[in-house]
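Enquirer: Given below, in the form of C-alpha cells, are the structures.
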Structure I
Amino acid sequence: MALFYHVDAPADRLEELAERLRSSDAVEAAYVKPGVDLAVQRAERKTVPRQAAKTAKKAVKKAVRKAGGTVGRQGGPGGADPAAVLNDMAPDVADAPPVTPDFTARQGYLDAAPGGVDARYAWTLPGGRGAGVRVIDCEWGWRFTHEDLLRNQGGIVSGTGSTDTGFVNHGTAVLGEIGGDVNAFGVTGISPDAVTSASAFSIPTATAIRNAADRLGPGDIILLEIHRPGPRATGAGQQGFIAVEWWPDDYLAIRYAVDRGITVVEAAGNGAEDLDHPAYDTPQPGFPAWWRNPFRRTALDAGAVIVGAGAPPPGTHGADHGPDRSRLDFSNFGACVDAQGWGREVTTTGYGDLQGGTSQDLWYTDRFSGTSSASPIVVGALAATQGVLRANGRIPLSPARSRQLLRATGSPQQDAPGRPATQRIGNRPNLRQLIPAALQTATWVGVQFRATLPGGRTGRWFTHSWPAHWHVVWTVVPTSPRPGAPQVRWKVRVERASDGFATYWIDVTNLVTDPVDFEARFAVLGW
C-alpha cells in the first residue's frame, strides 16, 4: 500500500491526469475511482416532513402504474418499486415520552433461529455479549451521544465525522444493532460488551480502512458500510453498485487488515448484481497488471466476509418481503457472498420513525434496511463468538475461520419467486450453532512423510496447507535402529502462507555416519 498515492483534481480532468500518469515509467498503474456511497439507496426526501414524503411516494407509484409497471411494498412479493429507496424514514414530530419504552421485543433478529441469530443464547455464556472484542465501523457519521450508545463506545478514531443527518442516522443505526446498551429502554445490541469505534471516510477509503486496522488486533472486527458503482452500473440509483474490494487500493487495505488477523465484514452492496458475472473479470483502465477479479477468490482473495441482505420473517412489523431468508431484490449475490442478515425491518437507534421528537439522542427506527442493516448483524454474531472464545482462553477465530464457520453453520437461504436460493447470499448466522462449532476441538496423530538421509547430511522438507487455527506439534523419529547415540536432530520453522493456512519447514540433520531412515510425525492437539 505504500506504493499508492491519492490524487485530487477537478472531475473533468481526472481521466486526462490518469492517462498522463500511466505514460510515466515511474508509474505502474493509475485509475479513476468512482465515488463511494453508503450501502443504502439514499433519497433527498429523507429530511422532508412525513406527509410530504407520503405525497411524493404516491406520485412515484402513480407514474410507475401509468407506465405499465407493478407496485408493491418495497421488496415485497407484489413486485419491487423501481423508484423505491431504502431508509427514507422521516422522524416523527411528536415529542418523545419522558422515558423511552423497551423496544427489544421488536428486534426479531435477536431471537432464536431461524428467524433471528439467537443472540439471547449467546448472552447466557461467559463472553457471549462480545467482551474483549473491538469493532470499528467505517463510514461517515455517528451520534455517540445517543441515549442507547453511551457504554463501550470508542468514538471516532480516524478522520472527521460528518454532520449530514443521513450519514449520522445511518452510522447510529449500525452501532445500535451491534452495541446498543444493556438497560431497561430502547434497543440492545447483539454484542453490547464489545467496544465500538468509528473510522470516517473524510479521508480516502483505503486510508480509513488501514487506519482502523492499525488500531486493532487478532480477533477484532472492521465493518465496511460502503459500496461503489461498478462496471455494470446504470446510473439509475444504486443499480450496479458492488463491494469495494474490487478496486485495487481498497483490496489491499482489506488484505492488510486480514493479514493482521482482523476479520473484515463487507457489505455486498445494493446493486442487484450477480457478482459472478464475467464483466468483473475485466480490469478497469489503469488497474495494475497484478489485479485479478477478487470476487472469484482464486488468484486474489481479499479475505473479507461479504454479507448479503435477506428477508426477515413474514409478518415482522406487519410487512411481508417474501420468504424468510430469501434474497431481497436489491441485494447483490454470488459465490463470494458468505452470509446474510436482515435487510429490512431492523429496529435500532436513529432516524426517528419509531420514536422521534426534537432530540436526535432519543431517535429510534423500525425500518433500517439494506446490506447496511444486514452486515452489522453478522458483525454482532462474530463479536459474540469471539467473546466466548476469549472467555474460554481460546485463540480467536481467524478471518478465514470466521468465513468458513459462517458458511458451515446457520439457517439456510430460502427460495423466493424470481429470486432462487441459487442466487447466493448465504446462511443467516445461528449463534446456537456457530459458538459450539468455534469451541469444538479434536486431537489426533499421524505420519506426514518418511525419508532417508545420508550420514552427516542435513535435509529440508516442507508440508503446506495446514489450517492455521490447528495446534500442531512435530517430531522426527528414526526408524532404522542404531543404539548408542542420538541419530537425528530437527528444527521446525513456520510460514503463515495465508490468513487461513500455515506451511511447516522441517530441517533434519543426520548426526551419525550411516544413513538414517526416519518419519516426520505430527500431533494435532486441538483445532
Structure II
Amino acid sequence: MFSTKMSKAMLSAVLGTVLLVTGCGGGNSAGTDNGKAATTAPASGKKVLNIGLKADPPSMDPNTSTSLYDRQVYASLYDKLFDIDSEGKIVPMLAESYEVTPDGKAYTLKLKQGVKFHDGTEFDAEAVKFNLERNMNGEKSRRKGELKFVDSVAVVDKHTVKIQMKEPFAPFLSVLTDRSGIMVSPKAVKEHGDQYLNHPVGTGPFVFVEQVKGDHVTLKKNENYWNGQVKLDEVNYKVFTNGTAKVQNLRSGMLDIIDDTPVKEIPAIKGDANLQLVAESGMGYQGLYLNNSRAPFDNKYLRQAVDRAIDRDALVKVLFNGYAAPARTAFTKGSLAYNEALNTPKPPDAAEIKDFLAKGGQPNGFNFKLYISTSPENEQLGAVLQNMLKQHNINVTLEKLEYGQLIETGDKGEFQAMQLGWSGRQDPDQNFHDFVVTDTSNNDGRISIPKLDELVTKARGELDEAKRKALYDEAAALLQEEAGYVYMYHQYVLLGMNKKVTGFTYVPDGLIRTANLDKQ
C-alpha cells in the first residue's frame, strides 16, 4: 500500500524539485507573467483597479465561452437575468420578478425597466428573446445543452417574457445565473457577427475598451449604469500564469486583486499588513479527463487503475496545505447532491491496482501522455501525479499547453489524458450533466454510459429534491465504478487583495464583482 505518510515524504521531494525549477523566473510566461511588473499607469486622479488572472480569457462572447477567466471579465462587462448572492441563493438581476407554473413548465419574467446596453440600445423583452434563441440555436453556441428543454420564448409585452419548457427542468433558474442568462446587445451581434467576441457589448458596470491576447483586458466605467453609480474609472485584467510573479505584483501595488493565490505564497499575503486573503470553499472540482474513446483509456480497468492510484489526501496535504478538499465526486459540501460516503477517498491499495492492470491486459503497467496547463502550480500537480502513478508501473509523460490550447485540445478529443477541472455552479446539474452525458458539450472524456445518461437526464426533470438527490447518488456511484472522469479535489477560492480595495463581497461562485468596488 502507498501510505499517506510515505507519499507525503516522496511528494515533498518532488514538489521541492519542481519549485526549484519554476522559481527561477522566465520560462512559461505569457504577457506580464515573466516576473516583470504590470505597467498600467493610471492618469492623474483616475481610479484604476488592476486584477491579476491566472490565464488569458479566450472569448468575450458568452455564447461560445467555456472558461472561468472569461467569466471573471463578464462579471464586470455583462449583467444576467438572475445572479446568486453571498449565501449562494438565486436572486433576480435584470429580471425584476418571476412566476413559475406549478408543473414547472412555464416561466414568466418581468424585466427591469430603463436599462440600456453600452451602445445605447434598450434592454427589453425582444433582447431577452434574441439572446435565449441565439444560445439555443446558434451554430457555435456552447449553451445548447443548458437550454435544451426550452421550447419557446415569447414576448408578452415590452417588459415581460414567457419561456415555455418542453418538460420540467429543475436547474433552469440556476442556468440563467451564468452565461446562458447573460444579455448581450442584439445590435452588436448583428453588426459584428463572428467577430462579436472582439466587440462585446453588455449592460454591466464597465464597458469594453480592448483585449490584447496573452496580456490584458481593459474596461472603462459605464457612466449610465442602471444599478447605481460605479466608483471605479477603469478595470484592467492582467494575465499572470506565474503565480509567484502575480503575488509579487500584488505586494508591490501594481495589482489590487489576484484571482488565485498559490498556497506557497499564502504566508507572504498573510504577513503583509497591506494585504488580505479571502479563502473560501468553492463550488468546483479538479481532476483528469481520461479519453474513454481512445487507447489506453477505452479500457475501463486501466481507467480504474489510474483512479485508484491517486492518493487524494496526500495530494491535498502536500500541494495545498489544507486549502482544498479531497474529492471523488463533482459535488461539494452544501450541494443538494453532496454525499459524504461517495466523496470520501480511500488510500491506494497496491493489490487492487495490480488486479486492475491485469484485467486491463497490462499486468506490467502501461504508459500515457497527460496534458497540463503551463502554470507552475499545474506543473507541480503534474509532477506529483507522475510520481504517484509510477509507484504502480503507470508511466506518465507530461506535456504543457497554454490554457486556451488545452481547452481546444479537449474539445477535439485529441488527447489520452488531460488535467482540467470546473469552477462550479449553484445547481448540481451544471457541475455534472454536460460533462458526463453522451455527446454533451463539455464531455471531453467522451464518456458514454447509457445508464448514467438515463439517471442524469431524469435528475434534470425531477422537482422533488429528495428524489433528485437519490438519482445523483446512483449516478455518482456508477461514474466512480466506470472511472469515466477522475475527480481529485474540490478547490478553494483564494483571492489576494489590497486593503485599499473596499466594497468587496464574497459570492460562492468565486467571481470578482466590481460594480460596488472602490479604491482608497
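Laboratory data are not the source of any read-out in this text; all were calculated from the coordinates shown. Since we're looking at a predicted model, the values are computed, not measured. Cβ atoms are built from the backbone, for glycine too; each structure is taken alone.
Enquirer: Can you say which of I, II returns -6500 when helix-only ellipticity at 222 nm (-39500 (n - 2.57) for each DSSP H run of 4 or more, over all residues; to 500) is computed?
Expert: Details: I: -6500; II: -9000.
Comparing all candidates, it corresponds to I.
Enquirer: Another question about this same structure. Starting from the value 20.8: which structure in I, II was mean count of other Cβ atoms within 10 Å over residues 468-475 calculated from?
Expert: Derived from the structure labelled II.
Enquirer: Something else: Comparing relative contact order in percent (Cα under 8 Å, 6 or more apart) across I, II, which structure shows the greatest value?
Expert: II
Enquirer: Can you say which of I, II returns 25, 22, 10 when semi-axes √(5λ) of the Cα gyration tensor in Å, for residues 324-403 alone is computed?
Expert: So the calculation was done on II.
Enquirer: Still on this structure: Going by distance in nm of label points 7 Å out along Cα→Cβ at positions 108 and 308, which of structures I, II comes out largest? The partial results should precede the final answer.
Expert: Numbers: I: 2.0; II: 5.7.
That would be structure II.
Enquirer: Using the calculated result 37, 30, 19 for semi-axes √(5λ) of the Cα gyration tensor in Å, pick out the matching structure from I, II.
Expert: Working: I: 46, 28, 21; II: 37, 30, 19.
The structure behind it is II.
Enquirer: Related question: If you rank structures I, II by mean count of other Cβ atoms within 10 Å over residues 332-339, which sits at the top with the largest value?
Expert: Looking at the calculated values, the largest one is I.
Enquirer: Assign the value 65, 55, 33, calculated as Cα extents along the principal axes in Å, for residues 148-363 alone, to the correct structure from I, II.
Expert: On the way: I: 55, 40, 30; II: 65, 55, 33.
This figure was derived from II.
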